[in-house]
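Every number in this text was worked out from the coordinates using simple rules, so none of it is lab data. Computed from a prediction, not measured in an experiment: that's the story for all the values here. Cβ atoms are built from the backbone, for glycine too; each structure is taken alone.
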Structure P
Amino acid sequence: MLFAGGIATYLVLAARGENKTISAQPTSGPRRAATAGAGTQPATADSFRQGPCPFQPGSGIIQGRDLICGTLTVPEDRSQPQGNTIRLAVAVFKAATAQAAETTPFLYLSGGPGGATLSELGPYINQANRQAVTLGRTFILFDQRGTGYSSPSLYCPEVDRFNQSTKDQNLSRQANDAGYLRALRSCHDRLTAEGIHLSAYTTIADAQDVHDLIHALGYRQVDLYGVSYGTRLALTVMRLFPQDLRSVILDSTVPTQSNLFTSLSASMQHAFDTLFKGCQADAFCSETYPNLQTTFYRLVNRLNAHPVTFNDLQYGPILLTGDGFAQWVFTSLYVTSFIPDLPRAISEIDRGQYTLISETYGELMLAQDISYGMYYSVECGEDMRYTSLQELNKSVSVLRPELRPGMQDGLEVDYQVCQLWNVPAVPPEQKQPVTSSLPTLILSGEYDPITPTSNARQAQKTLSHSYLFVFPGTGHGVFLTSPCANLIMAEFLDNPQVQPGSSCLSSMGEPAFV
């Protein structure tokens, strides 16, 4: 299949890949969403209500003893306190010991935008891994507005149904794009008919929700962790509510001043180049797959001209085009544990064998756990409103010629989606770098395809009390994929004023290609 809305798929998959072990011009004076500050309406201290967990806790975790769940009620639009409300799904894993309960709570922000938190992490935490995942602290999770178990949900089943129904069809790009746009129009029209104000689903609103959550739970400060888009949200909290934070951890950074659409082509090319150079530098890989780069680009052309069908173990027949193949390799680089297998997988496909891709394609590319409505509500107002079709088309020039048509098509489709979504631009100050002296730990994976280390360095320039560590052989989302990262994070949280040790980095090494 040709992936509908390819760029949204590239970016939204960051929410699923993190922490895994396996079109007219915008107007020159766009409408602006409300900013934080005067006139906004906070949630009240009694707006958190305990209730049953919406997920099955992991083995040995008992609700009430180890885990508290509930909902936080906040205004949808804080300039209209008598208007709609949102119920945010919350889960708090209690610290395992009385001494640990005295430490600052640890608040986790997922990526996307549009990624679910509770369904991804809640059932994963069990008594055996609890210490490693929570770092021994009170561990706060919540589904951001429009996502997961929070209500209302901006999930778009229309998009998932379209992707499922066309996964084995050889559609032209034009037919594929038209179907995707129809699906999103149906989703948009349904959400707005339900009375949902899509312009209220922004990073600034998310940050206000974080502020309310901290205080509704009775805390004065938290240690804040964000991954992928969650880092942009964390940076926004740093800007708007620094008094709420003791320290911050940014994992796979998305700076507020960056533009995901115009930077994607450069990130993609860098990701593929890193893989090919890594294989070339490895004695086994370079001998076993001596022409990996040539093979890859030849396959993109060949599969676009002559797509093939293979059977995914979970999702059945899949039609694989060159664009879909490139997207699968790109997305696989998110997952640290799969990076060593990629040269072999590329070589297999070149020989007409699909063992490895059949084991991972569906989970990475078709899993139905992303809120596309939240994704477009945020990204259209935050990034697409601050670029142009000319800039988007210009951005693809950094790509190899084999990759440009698919990328350009995807960017143009998302441009059209944002015209349909028609949310206002965020205030210009949201697109400025965040300047802060808060202690900040920045983590970056060497092979991260979507948030490269250059992103981390860009954000670090205005964070005066920050420490940056790059993890060899690691993809997107360093926490929970690297024991070394957990050690560095734990030491940082014990004393954020002092740079943590990093001797474990020297023993990590590059991917052990197979």
Structure Q
Amino acid sequence: MEDSQDPEISQRALYDLAIAKSRRSGSGNASEEFRHDLQRLIEEYPNGSLFDDALYQLAMAYFQDGDMDKALAAFQLLREFDEENGWAKNNWVEIAHLRPALIHYSRGDSADLGKAVVLLERLVTDIPDGDLTAAGHFWAGRISEELNQRNRARKHFRHLIENNSLHHYGLRARLHLQYGAKAKTMHHMDAKIRQQIAQEIAAGRLTHIPKPISPFSGPYHRRLESTLTSGLYKAVLETRDRFRKFFPSRELKQIGMRKLDEIHAVPLMSMLSSLRQLADAAKDSATDNRNRLEIAYAVGRYANDWELAMAMVFAIGEPEGVIERAAIMREPGYLSTAYPIRYRENILEHSRKYNIPPHLAYAVMRHKSYFYPAALSPEGALGLFQLMPETFDSLDRDWALLGESGMPSREAFLVNSDLSIGLWMRWFGERVLPRQKGDLFFAVLDDQVGADNLKKWRKSWPKEIENDFELMLESVRSAETRRFLRDVLASWEVAEIICLFPTRFCE
């Protein structure tokens, strides 16, 4: 770092060094060295490519250490960087508005609440289709509600219902319009609002099945339709799944050509890659969201490639993913595609056995694995519910899972959909729920981040925050975990509203 004459290399080395020191500090508080290195980067490279990243890390370090004044100052510098350089060059412009707004909100006095609304309304005005725009509208609405600015609050809540109706914040907005400030304590929709949404869904034809792929749409559509109607696409996927038994703990695409050649899988993987590229080409050849739904529904329904279908629905890895996800929710046929009936009997059987809401189990599976039984994360989590190897091994010692199932290995057990569902339901019902005293929200959080991490987070929260469900969710430290929780909670609500499984509401 000291010897480099290239400023890009020097600042990258300084930034990486700071992050490494933070991870090595071994506590929730960032080390002094971490802050010192970030401050040095900010001062020495004010026009550098990592200036905004360093400011963000510094702001979040102060925030997590509870030094809110310094956090606000760092976030303000980050917003000023945005004003001088244009928000497209600032990776953290949205959070630089949302997070300080929530800091102001937590202080509670009317002046701070007013500052929070100003920040949030600037966010939704300047970036109308950003990752955090829906959050901006929701919190602007909620804080305006607390300031007794009812028209202002209704404007933001109605915007969410019109544009993000089945998203977490759209669903929470409905609760606030119905119940006002009381909504912040409610973990789940009540029957009245569920019925209201169900009627709107029926009127809006969102449950209709998408039309078949039109062969007149173009050459990609014709070729894809041919592979689906002939059964070729489905047969290739089934063969892929049979090959997985040779490498159960690795994705086939991660395996070298020599190993694939030894099991004669090279032609198969080439064919599968070509078929998925064909499906993507058909999806991208027409920009309307109805076409996207038709392609996603077809590859899921007729080829059983729900992994790809759900990636299309969620617009994974796409530059305009936020816009696409919001727009596709308004299309006829969305719910038939985005909420397919998968593993219904197995989920019902075990939900009754372990007293777990079936729609919750469905929602967790939907976002953890996209319904792909052999889903494998970079960390090694495997199966429909992404159980980690050490979790399985611990349960196997207690419950003799391999011995009783006759499965030869952990991997073979977890990629079996029937066994995987039964194990997760049992673990969630007998281990996770009891240690979270029956609280489903904390049980889902425990399942995602682990009991020890959850315990540390809760210890750092003010006691009163647990009476505010919405603020508690925003206080979860990991952005990835916050997104996962919002997605699961919304999917749980929607799956229950459309009655994927028989419950009291659906009778």
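Please compute mean count of other Cβ atoms within 10 Å over residues 163-170 for structures P, Q and give me the label with the greatest value.
That would be structure Q.
A value of -20000 was derived for helix-only ellipticity at 222 nm (-39500 (n - 2.57) for each DSSP H run of 4 or more, over all residues; to 500); which structure in P, Q was it taken from? Considering all the candidates, the number was obtained from Q. Can you say which of P, Q returns -0.64, -0.91 when log10 I(q)/I(0) by the Debye sum over Cα atoms at q = 0.21, 0.26 Å⁻¹, for residues 107-154 alone is computed? Source structure for this number: Q.
For mean count of other Cβ atoms within 10 Å over residues 139-146, the highest value in the series P, Q is held by structure P.
A value of 23.1 for Kirkwood radius over Cα pairs in Å, calculated from one of P, Q, originates in structure P. Name the one structure among P, Q that FRET efficiency 1/(1 + (r/R0)^6) of positions 115 and 203 (r between Cβ atoms, R0 = 35 Å, to 0.05) of 1.00 was derived from. Label of the originating structure: P.
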